[in-house]
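In structure tokens below, several structures.
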Structure P
Amino acid sequence: MLTIELKNDEIEHLLSLNDSELATFFEPLKQEDRDRVILMMAECVENSTDDGSALSYADSQVQKVSKIQNAKTAASQEIGPLPEVADPERRARCAASNILSAETYFPATFYIAWAPYQRSMMNRFEDVVFSGGRECHSVRRGGLKSTCARVSTLWAVLNGHRRFSVLVGATDDKSSEHRENLFALMASSETLLKDYPELIPLLAKWRQPKRQFRLGGRLLTLHPKDARGRIVFPDIHEAPSCEAHVAPYSVNATDVAGLSFVDRFGVSVRPDLLVFDDVQTPQSAGSPTMTAELEESITKTFCGLVGLGEKLAAIMVGTVRKHNDLTERFLSRKVHADWDGKRYPSIIRFPEKMYLWETYGGLLGEGASPSDGKALAQAFYLKNRTDMDAGGVVAWEEDKLSDEVSALQSLMTVRALDPEFFRCEIQQEGLAPVNTAGVKLNSGALTVRISNEDRGFIPEGSTYTVGFIDSSDQILWGMVCTFQEDFTGSIVDYRTWPDQERPSFYKSDLVKRISDTMPGVAWEEAFVNAHNQFEEELFEAFPEMDLLLKDWSDGGQMMLIRSQIAASTNRARMRPAKGFMVKPGRKPIHLWGDRFRDRSGNGWIERRTDRPNHVQFDANIIKSVAARRLLTTVGAPSSVLLPGKNEYENRLLVEHFTSENPVEVSYDGSKGVQWVAIPGRDNDFWDCYCGCVTAASVLGARLTVDVDMRRKTRTFAFPER
């Protein structure tokens with residue numbers, strides 16, 4: 001509705017205006033008001049003429065107004081002409097040198113003298129961008145590895161060396177961070193914008209994402225973040241970066257396959273530069289399954305994006321967190337022969353007189369406060385610096401705090417205060433594997449330890465077929481194994497109820513839960529039903545099973561499992577079982593219970609005097625026995641194999657089997673092995689396997705070196721006369 005009323009003389013005045021003046025009047029009006037005014041003008045013309053020209057007048061006025069408005073809109077979108085390149089010679093020199101480009105255009109970022117390893121990284125990145133190849137570089141935290149990778153990507157794109165770059169981070173948040181950091185870098189450098197004026201429209205679009213831009217009247221195609229999150233550089237035809245794409249992605253992204261774009265000539269452009277920046281997290285570094293999944297994603301999904309006949313440039317920067325983690329695997333030519341890896345420790349060679357540094361570390365803990373301890377240690381260092389520095393070589397002398405004398409002092413301070421952080425984050429050696437007990441399992445060795453038989457196959461000569469069910473509130477875990485009398489055996493099958501229908505998963509991301517199977521009933525009823533269903537499923541698949549143990553360690557589940565077993569038709573072949581962490585020096589578990597009626601063996605006892613009959617076992621002893629079966633040479637007596645013909649099928653099983661570390665402990669002067677769970681790791685199939693070992697021992701499987709654990713009854717007789 002019009003906000004103003006127009007009189008006849010005002011309408012006649014409008015009719016007398018030229019096109020430009022009329023467009024100025026119409027510009028602030030809404031579209032419906034504009035159309036109404038034009039109709040009023042047309043009615044005025046109709047009243048003054050009888051030739052029916054009112055309609056044609058209205059049409060012509062609409063066209064004129066629209067044309068003028070479009071022209072004004074186009075003029076407001078015009079961003080040209082762009083300034084000339086400020087220094088063409090400087091730009092040409094920087095286009096040929098990655099390091100020179102970084103120094104010239106980002107002095108605020110690279111304000112300290114280059115570390116030798118930083119210079120080495122930048123040179124290697126340059127070679128890879130020009131010639132193709134795959135590089136992995138392991139650098140300490142704060143060593144500017146991510147910044148170097150980001151600047152190298154920008155250098156490659158701006159100068160037309162690579163047209164489609166993919167920046168890969170550990171998570172979606174990290175990939176978004178890459179995008180924002182790239183724009184922040186470009187916006188921070190006036191020199192860059194002077195030498196690369198084609199960036200002006202992109203930065204303007206970044207600041208005003210809803211605005212359109214034209215150059216020479218032509219509407220530009222550019223996006224700071226398109227529908228798939230990619231940066232699309234302006235289609236300025238004479239610019240080397242014309243239509244270039246930079247796509248930030250998470251390493252776990254599922255929509256990467258077939259990534260490409262079509263340029264203005266109709267050519268399909270596929271990724272030609274991949275940059276992997278810290279793609280592993282502390283959680284994935286400690287998980288063999290997650291490491292394998294990330295490794296497969298990088299080698300197959302991302303490295304498979306390159307077009308046919310094109311040479312891929314791939315750069316990976318990261319930190320070695322643990323032994324055989326993702327970064328360390330890509331550093332190894334034995335694992336990835338097509339990757340060239342380089343590890344950069346911060347201390348290249350340690351000082352000769354390390355005993356002085358031990359004294360220095362002790363002084364850090366003295367005094368009334370940390371600052372007092374640091375002052376005492378620094379005074380000691382200044383007094384003995386010549387001897388303490390002798391033989392020591394650091395990677396970068398600038399790697400120190402402002403109040404410290406040298407980089408060596410700074411690094412050795414970190415070593416004294418936090419040896420684990422120093423080993424992982426500073427020296428790039430990864431966390432040392434804990435194997436003080438000699439029974440730690442290795443994921444690499446377990447993966448290839450397969451029977452080459454289908455899952456579910458019972459080997460010939462098997463004496464005992466046993467199973468174990470481990471209970472969680474929302475899922476049951478089960479395993480079936482076969483053993484000969486000397487403990488030679490195989491894992492026949494392992495599964496869950498309800499079935500998760502995927503090869504790898506975690507308790508934290510279940511897609512099917514026990515409570516989902518019987519909606520509307522109490523959890524206790526659904527839990528008992530789950531045991532009934534799972535038990536029936538296992539006995540139907542393996543009717544020859546001699547003994548099935550069920551874990552009832554959880555107090556909330558104990559009464560439910562007890563009643564479920566008592567009501568089961570298979571109760572003669574089932575026993576509840578409970579594991580205990582017996583401390584070294586304490587009464588062995590085989591000596592618990594009634595000496596005459598209970599049965600016992602190495603690390604277990606069958607309590608026949610209690611109702612119901614159940615098995616108790618020393619979890620530390622059983623786990624050590626079970627681990628040694630997996631460490632015994634394949635084919636030797638008492639060795640155990642994993643199921644299947646494909647080593648990758650058992651990744652979840654290996655993940656669980658390596659979820660605990662054996663640690664040698666001492667308690668009241670007695671030594672033993674304690675198995676300690678790694679935080680954040682699932683270990684349920686490991687518990688199932690140890691339960692199967694217990695069940696086989698209960699049935700009679702024994703190592704040749706086992707002694708009889710049963711108590712012998714002393715007999716007496718009168719002497720003969």
Structure Q
Amino acid sequence: MSSRKRGKYLSPSLLKRRGWTKQLIAELLPKPRYRVYGGTSMPIWAKKDVLAAEQTPQFTEGQRSAQRSSDCAAAACDALHRVWRQEKPGKENRTQAWLLAGYYHTAITGQIPGTEKKNGSLGMSQAIPRIQEFLALEHHCDSTHVSEILKNFIRAAPWIGEDITNPLSIQVCQRYPMVLLAAAEQVISDFTAAQPESDVEALLTASGFPIRLLLAEGLRGVWSIWYVPQAIRTSLSLLIALNPKDEYSEARAMHRHFILHLGGTNTGKTYAGFQRLKQVKTGVYLAPLRLLALEAQETLLRAGVDCSLSTGEEEDWQESDTHMAATAEKLDLKRHWDVAVIDECQMIADRQRGYAWTRAILGVLSPEIHLCAAPEAQNLLVRLIESCGDSYEIEVHQRTTPLICMTHTEDPQRIQPGDALITFSKVGVLSVAEELRQHGKEPAIIYGALPYATRRKQMEGFLAGDMEYVVSTDAIGMGLNLPIRRIIFMETEKFDGIERRGLKPEEIKQIAGRAGRFGMYNKGFVGAVQNLEAIRAGLEAVVPPLEYAVTGFSDLVLQADFDLLEVLTEWNRMPTVEPYRKLDISRYITLISKLRELGFTLTKEQELRAANIPFDETEDALRDLFFQLLRRWQMEQPPEQPSLPEGSPTLPELELYYKKLDLYFSFSKAFDCPVDLEKLYASRAQVAEDINEILLHNLRSNIRFCAQCGKALPLYHQGRLCDACYRQNRHRKK
């Protein structure tokens with residue numbers, strides 16, 4: 001930097017001020033040195049080299065040549081402007097082709113003056129072929145090459161200004177407007193053939209038409225890169241409110257009162273909401289899981305309340321029912337309720353599903369709304385309620401049984417009746433369960449992929465005392481109220497779909513809170529077989545408040561008169577107000593793109609309906625079934641219920657079959673296809689029973705065992721032998 005200050009070196013900007021062009025720099029100066037200024041690498045030349053070069057005849061001639069080129073470029077622009085003004089029609093007679101030709105003219109004359117500085121002047125031998133190529137556009141035009149031909153013409157145009165009386169220069173001036181018009185007509189014709197849905201008139205008359213982009217990318221580029229995104233944003237801004245709360249006008253016209261039930265797991269916050277549901281004429285309960293919605297329906301039915309069920313995978317609906325238990329996504333925003341209970345509202349920050357809680361809180365039509373949530377959701381929920389102009393009160397629920405972290409790690413061989421052992425994969429659950437059975441301890445088994453009926457049978461076995469232990473994934477943390485005395489973490493890490501990571505404090509608290517069921521135990525205990533300090537730290541940590549609520553798009557996106565993928569992409573780019581964040585739309589983009597890739601021709605509404613069907617699109621068998629069902633529907637053939645695997649299906653095969661049945665039902669409901677419900681429910685019940693039989697009597701065939709002693713291999717174990725057998729064999733070899 002000091003050398004630069006003393007003037008020993010000159011930068012490109014200083015050279016430009018002294019009359020240097022790129023061509024002169026390349027011809028007369030040595031290769032530059034590079035220095036870093038402000039984090040950017042910049043070429044610099046020694047001042048003594050520059051001064052020496054400036055004394056040469058080549059530099060003087062080069063400057064004169066540059067001035068001549070500049071003068072010639074100006075003369076060429078003046079000539080083209082004159083003939084254009086003479087030929088262009090008035091506004092009342094200006095066609096689309098004349099509009100586009102005018103943009104071409106503006107682009108050409110706007111770039112000719114700078115062409116010499118950027119690329120150097122062209123000699124006659126190089127300029128003439130480019131000019132002739134331009135003139136040929138009048139009679140033979142390939143629209144895909146128009147932009148390139150115009151760029152070449154711009155470089156050659158200064159040659160026209162050198163001698164405006166030259167026969168070729170005269171010919172250019174005579175034919176220039178008609179050449180541009182012919183090129184524009186062909187470009188528009190090819191563009192409308194390729195984009196029949198496009199509005200060319202709106203495109204060409206749009207304010208701020210990007211002339212430089214036209215020359216760089218052509219008319220198609222202007223359409224897709226500039227016009228469509230801008231038009232979509234304009235359309236969506238008219239259709240969809242910037243603030244998500246303003247999308248629910250009927251709810252905004254009501255005065256709604258919220259009761260926030262805040263507390264950890266096992267604090268009775270959901271129980272308080274259920275008590276109100278039982279007392280009113282109409283009510284709705286919204287849950288994060290199908291299991292919780294089913295339990296809610298059964299609880300209300302046992303209390304003598306007529307309650308329907310609506311989840312993504314099944315429905316049990318009667319017109320005469322006064323209450324509804326549903327997953328959050330299935331809320332009917334047009335129906336009024338006396339009371340609404342929305343459970344696990346901390347889910348509002350989930351990037352995939354949080355939009356359903358945001359939608360429910362902002363839009364549910366009920367004068368009394370109970371929100372059950374973890375304490376970290378309080379500030380965010382209050383902020384949303386206040387933004388709606390509604391009132392609220394807060395009820396904090398405390399545990400009635402203390403939760404105690406154990407002082408030492410637990411030996412898995414010394415577990416006690418009433419213990420729940422927690423691991424974070426199905427393989428882990430099955431391995432731990434089989435190891436317990438080998439020691440004469442019968443466990444109940446719970447994990448996410450289990451059908452509800454199977455999970456129910458396992459829970460009933462534990463409640464009846466037939467099983468004294470529970471082995472579960474973190475599925476136990478949400479809504480499963482079992483008489484558990486101690487929660488024992490078998491591991492303190494989990495794979496979250498992206499990476500294997502340590503448990504978060506909120507995850508530890510959610511699971512650990514299941515220990516010490518009120519009315520059965522005076523205390524609840526939490527322990528671990530390893531890394532107990534991580535569990536203790538998680539229990540003691542203060543979970544930071546939630547910062548944002550996830551918001552999704554509504555069916556209003558279908559009213560934007562553009563391609564659905566483009567509309568969704570632009571919706572995702574549009575700003576939203578605090579404290580909202582956009583839904584992760586990658587699943588929609590992936591599924592709709594795949595549908596088109598496979599040749600499905602659907603309306604926008606049908607594409608969105610298909611993408612909303614709940615299933616795991618990353619599982620090949622389910623994805624193939626989805627496309628098979630859709631193909632039959634397009635052929636106007638009713639979807640067929642998947643058949644049960646032949647022979648003696650394994651546990652993974654039965655679980656996959658149950659998922660296929662769920663997908664078959666969800667697809668049929670989405671596309672109004674007939675379903676044999678009796679056959680479907682019978683198949684589900686049979687699969688659930690078969691899975692339960694495997695869990696009770698045939699678990700060994702579904703997990704790995706030590707090849708030497710037959711002991712169930714623990715989670716993430718490498719090799720064919722257990723650790724004890726491996727050490728024993730090594731000792732023998734020594």
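Each reported figure results from applying straightforward, stated rules to the coordinates on display, with no laboratory input. All figures in this text were calculated on a predicted structure; none of them were measured in a lab. Cβ atoms are built from the backbone, for glycine too; each structure is taken alone.
Annotations for the structure displayed:
- Here FRET efficiency 1/(1 + (r/R0)^6) of positions 87 and 319 (r between Cβ atoms, R0 = 41 Å, to 0.05) was derived from just one of the structures P, Q, and that gives 0.60; the source is P.
- Computed 4.5 for distance in nm of label points 7 Å out along Cα→Cβ at positions 31 and 351 - originating structure among P, Q: Q
- Of structures P, Q, the largest value of Kirkwood radius over Cα pairs in Å, for residues 111-526 alone belongs to Q.
- Entry that produces 13, 33, 25, 20, 9, 0 once P(r) over Cα pairs in 20 Å bins from 0, in percent is calculated, selected from P, Q: Q
- For helix-only ellipticity at 222 nm (-39500 (n - 2.57) for each DSSP H run of 4 or more, over all residues; to 500) computed as -15000, the structure of P, Q it came from: Q
- With distance in nm of label points 7 Å out along Cα→Cβ at positions 159 and 207 derived as 2.8, matching label from P, Q: P
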